[in-house]
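Please treat every number below as a calculation from the coordinates, not as lab data. Only a predicted model underlies this, so the values are computations on that prediction, with no experimental measurement involved. Cβ atoms are built from the backbone, for glycine too; each structure is taken alone.
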Structure I
Amino acid sequence: MLPDLFAALANPARRTILDELRGGPRTAGDLTRLLKQSRSAASEHLAVLREAGLVREERQGRYRIYHLQAAGLAEVSGWLKHYEHYWTQRLDALADLLDEENLP
């Protein structure tokens with residue numbers, strides 16, 4: 001499942017869609033206009049996000065409403081958590097170095 005999630009998140013347009021859906025559900029038309037892409041390109045991005053379990057589609061009459069499924073991101077967050085201490089150590093070392101440089 002993680003490879004699908006990372007593949008879905010790798011594309012900037014898909015991340016833009018997810019960011020937009022954080023504000024609430026949006027129609028496919030709204031998302032297409034946001035991306036400034038063709039309807040088929042936007043549909044392809046939405047399909048990838050759907051297959052990765054990051055969005056769900058709801059039909060209301062002739063409209064397709066997309067909702068964020070943020071639970072899928074928990075798996076990515078959990079995987080990244082294992083590497084957090086490496087970044088923390090490096091940032092702490094950088095902060096120490098900068099503090100030393102600022103001393104008289």
Structure II
Amino acid sequence: MLIELSVKNCFVFNNQIVFSLDPTNKATAIYGPNNAGKTCLIKCIQAMKGILLNQRIEIKSNLFSNDSVCELGITFEYEKNILSFCLLFWTLGVIFFLRMH
């Protein structure tokens with residue numbers, strides 16, 4: 001179960017954003033005005049899912065940043081254990097994993 005996703009320098013997100021879910025809720029809605037980043041958040045969730053499933057992903061760094069490194073962080077529950085990872089992804093295709101705990 002996804003608990004938290006953090007994103008920095010990916011798609012439209014320049015500064016770090018954190019998307020937290022309440023594990024006691026059965027449903028989650030993402031809403032906001034046009035061009036607020038809803039679709040980019042979904043793309044980040046899909047990218048993280050692809051990484052965890054060892055699939056090919058497409059991720060882009062922020063267009064307005066000179067930094068080519070995207071940061072994705074995830075915290076999730078798996079078999080009653082809470083796992084957290086931070087991933088640094090160079091848009092050139094190299095991934096570096098940091099396990100947080």
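Where is distance in nm of label points 7 Å out along Cα→Cβ at positions 39 and 71 largest, in which of I, II?
Once distance in nm of label points 7 Å out along Cα→Cβ at positions 39 and 71 is worked out for each structure, I has the highest.
Which one of I, II has helix-only ellipticity at 222 nm (-39500 (n - 2.57) for each DSSP H run of 4 or more, over all residues; to 500), as calculated from the coordinates, equal to -5000?
It traces back to II.
Taking volume of the Cα convex hull per residue in Å³ as the criterion, which structure among I, II has the greatest value?
By volume of the Cα convex hull per residue in Å³, the leading structure of I, II is I.
Looking at structures I, II, which one was mean count of other Cβ atoms within 10 Å over residues 31-38 calculated from, given that it came out as 10.0?
Only one of I, II returns 10.0 for mean count of other Cβ atoms within 10 Å over residues 31-38, namely II.
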